[in-house]
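What follows is a set of structures to go through.
Every number in this text was worked out from the coordinates using simple rules, so none of it is lab data. It should be emphasised that the depicted structure is a prediction, and the values quoted were computed from it without experimental measurement. Cβ atoms are built from the backbone, for glycine too; each structure is taken alone.
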Structure P
Amino acid sequence: MKILFLGRHFVYFRNYEAAIRLLAARGHHVHLAAERDESLGGTGLVEALARTNPGISFGEAPARADDDWAWAAGRVRLGLDYLRYQHPVFDRAHKLRARARERTPGAFIALGSAVRALGGWSRELTSRLLGQLEAALPPDPAVEEYLEAARPDVLLLTPLISLGSSQIEYLRAARRRGIPTALCVWSWDHLSSKALIRESPDRVFVWNETQKQEAVELHGMSPDRVVVTGAQCFDQWFDRAPSRERATFCRQVGLNAGKPFLLYVCSALFGGSPEEAPFVMDWVRRVRECRWPELREAGILVRPHPSRLAEWSGIDTAAAGIVLWGGNPVDDAARADYFDSLFHSAAVIGLNTSAFIEAGIVGRPVHTLVLPQFADNQTATVHFHYLTSVAGGLLEVAHSVEEHVDQLHRSLQDPPRGPKPFVQAFVRPLGLDRPATPVLVDQVEALPGLGARTGRAPGVVRPSSFSRWCLRRLIAARTDARLERWVLSPRELESAEFARDEQQRKAFRRAEERAGGDEARLAQLRARAAAFEDERNRARARRRARDERRDARDLGRVSAHSEEQGSHKHA
């Protein structure tokens, strides 16, 4: 069987390495294709896979052409995604909604506000109408030619839900050819924090019942297409032995082997979040000042997040008595380092990261401290709450430093024995002794026998001339300055206004140069320039006030929702 596995970047195949190897070992040819290269080790990963197995190949896949149709597709898809964030489940995840709003065209923001006020029926109806518009977009010739030349027996996609990705084009091209398709859900947060699955593949492979519920309720997937396989990306951490003894590990990284050590794992964090490094250094100070001698004297190992290494430059970790160590676990050596740091630690601490799950598999206590500056990355997301609610939870949550250090002290005094029930429910729902990788591979092998659904997805009608007319009108609005507040997102609008403001400032400077020594003319120009800056500052202040009012309304809804839930629980 010839399998085309399409990833957004090569690094996405990291979570499927064992499954890819097993497919190749069973005699299938797996071609790994990505829309673009990246800098997080993905290219080295696929090169190593292809080098060690003749049944694996890799290469780049064409993205959708950067033309008017692609621009229109982006507008409509961003609008659909924003409507999705009007679902009540995102009321407390206001950061996700705000992030979506920043990249959504103004017309869809206004539409979203109306939909939210009217309720769920209007969201479903509007999403259906926009879905018809999005389905009327013409196929991309480069994608069609690529898939026609590849002619795979099966098309796998991950993550499919990335904004700006061309994977939906490949899914539709495969449907037109009767090629079975499947979405492999890449991460624990993708179904709740990323874009909408706009068209259902033949199968959606999820980790657990929680993700299956997300696929059905948040993405409208039919339950019979969603298959729970377990989380294959975590198989490698079960039944694994450390690559070196604790004393050797501590000596190599620079820790005192005679003392327990805490492992702090850094997080990716949303754009615009405060830097985590200063917070970690303050956390270290507070731990060193706590009342528990065992905790004060414990070693501290910090693993920086590979995408946020720059924020650690210039910080003297040695002076603070901590060790900054560890890289992106994309090869055997880095994975061994990562596992050893988890295995030999006494407790694992962080903000919100999948490393919590890996620590739970190893049986280590997992802790977090929820504080206002990082709450958007924690309690204001949907997936964070799974760590505290699924099967009794995994995470020890503190809301003050005092509570946090007391929890850490208890973990040092009375460490847990084995994984918590969360690990089976969330990672291996088919049984702790049943790896997810063979289950996933069996499901992939079964795809050709399903009878792939061809043509359009259920509920999507043939594109009408009216839909195409609407899309052409949208494209025409692209160059109409009078309509930019409706077709551009707040982020794009701010960039456009900044560019115009800079042009105006340059015009003032050129006029001053031409005025020479004419003081009256210079005074007039300077007054006009000052008035212009005052108006721009007032406009920015109005925008900030509007955004603050909107955020306050969102937070008010979150508080009301929390109070309502609390009263129900109390009752």
Structure Q
Amino acid sequence: MNRSTFWKQSVLAFLLIALLVVSGCAAPATAPATTDSGGDAAGEAETMSGEPVYGGELIFVVSTEPDGVDAQLAAYANAFLVNRNICDTLVAKTSGGEFVSHLATDWEIAEDGLSYTFNLRDDVTFHDGTPFNAEAVKFNLERVASPELASRLAVSYLGPFESAEVLDEYSVQVNFSRPHAAFMNVFASWVGMVSPTAAAAADPADFNWMPICSGPFMFEEYVAQSHVSFVANPDYNWAPPIFEHEGRPYLDRVVIRFISDESTRVAALETGEVDAIKDVPASALSMLADMGTWTIVEQELAGPGIHYVPNASRAPLDDKLVRQALLYATDQEEIRDLVFQGNGPTIHSVFSPTTPCFDQEAYDMYRYNPERAAELLDEAGWVLNEATGIREKDGEPLTITITAVDLGNASEMNEVMISQWSQLGIQAETELLASAGIQVARAQGADFDVIWRSFGANDGNILSTLYHSRNAGPDKGWNFTHQAFPELDALLDEGDVVSDPVARCAIYTEAQRLIMEEALSIPVQPRLSYVAYGDTVHNLPASWAGVIDIPFYDVYVTK
């Protein structure tokens, strides 16, 4: 099958799944009085009309083990995948980007943007029987903000949180020290509420692997280097209107397995050992598509995507000319062709074109141009030694180490970039780290030259998380450039405050241009994920953000 046909089928599959998720017009199946955890019950219950059925188990494979499943503490994508099934959020979001009720029935934002008042449902209980109310919301927000929790990402989403005030049993006011326009988007729709009773009684490190929430599924077990599983919440009856049905989820049980080896993931799908795999390797895409047995969905996450961050605080990358040279020396199309077998788009800016407020001018600043890269290196004083083929300055060779986590395609990307940069006389080396945790510690400690980073987001506020100077340094956040740019800080502060969408986009447009002008990101590819599954899996969600972060609530199996 040619690439054009493959992309058409992928896009069609994505649209069909998105339609199933948000349409809300399918007739709901009738929940049985009792359920059977085995897959046979689901097969027997299936009707000729193809209506959803209850029962059965979904085995879903991801390539990397998350850093926990409590999204208030954890930071990586697969943590959100699990958390969104176990935990509920204050509001939900439609495929069109509209906020709709969930645990909050309605809300009001103060004219000055300093407070949000939420009215809450009065019929929700956490999995341990603790009632959900205003006190629970207050506990959750204060927990995220607490230094004792040491939140790895959610605390940055919470932004300038000041306090949560209980107005009555089911009304809460959230106060900020300054307007925080991204609050509804990045916090309320992703990071779920946890049981105050359970969270207060547990060590955060333990709770990170066994959260108690109020979602459609309940945590069952976590086995390191193997899987995490959750089972249906039989009492669930407060789904947001983005779903097709109400009541308990169709599935009895979901198992998220961790399989890092690419060939093993694909073999598990082919043999029927698992039902679906996320992160289908590029080498297997054409083969699986040609078989005609699997539905393959390409999911592209908006935001910065896969990119490399230069450490602008130490030589030689404290020189903007050198950073700019690296951008001109990087051929993203060659990386795609060699590492990803030609699959997927490339990106050339801090935002992919699918991101809200994307700016074309910033995107067009750099294209592969080795001649221009050589000119910039000459201008920076790095002169090519014809005898060694390595550029030198003051007798020192131009040496740059590319650091990445040893997973996925990072090693291959590093090698291609090393080849490209070496053609310009850069002595490039690769360093592979054992885990994402080690990577973050190394990055926050500024002990690197250029480091791999992958982020997705659907709001310009992510630039504040990744590039504001307050987020640089040990235990401070995700600004790995380790350099303060006052003009950029001012723009990002303004973007946090302004709520008008047109005005916010104007601010983030300028921020994108400044980031690329300063060469603070070496972009490679959007965050892409290919999901493959067979015809026994139905209603597998693909969210508005381009990743599976919507619960498997409407999913059912017929096997």
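Table for the structure above
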{"quantity": "Origin of the value 186, where volume of the Cα convex hull per residue in Å³, for residues 140-467 alone was derived from one of P, Q", "calculated": "Q"}
{"quantity": "Answer label among P, Q for the case where semi-axes √(5λ) of the Cα gyration tensor in Å, calculated from the coordinates, equals 40, 29, 20", "calculated": "Q"}
{"quantity": "Label whose coordinates, when relative contact order in percent (Cα under 8 Å, 6 or more apart) is calculated, return 20 (choices P, Q)", "calculated": "Q"}
{"quantity": "For helix-only ellipticity at 222 nm (-39500 (n - 2.57) for each DSSP H run of 4 or more, over all residues; to 500) computed as -9000, the structure of P, Q it came from", "calculated": "Q"}
{"quantity": "Structure responsible for 3.6, with distance in nm of label points 7 Å out along Cα→Cβ at positions 92 and 540 calculated and labels P, Q on offer", "calculated": "P"}
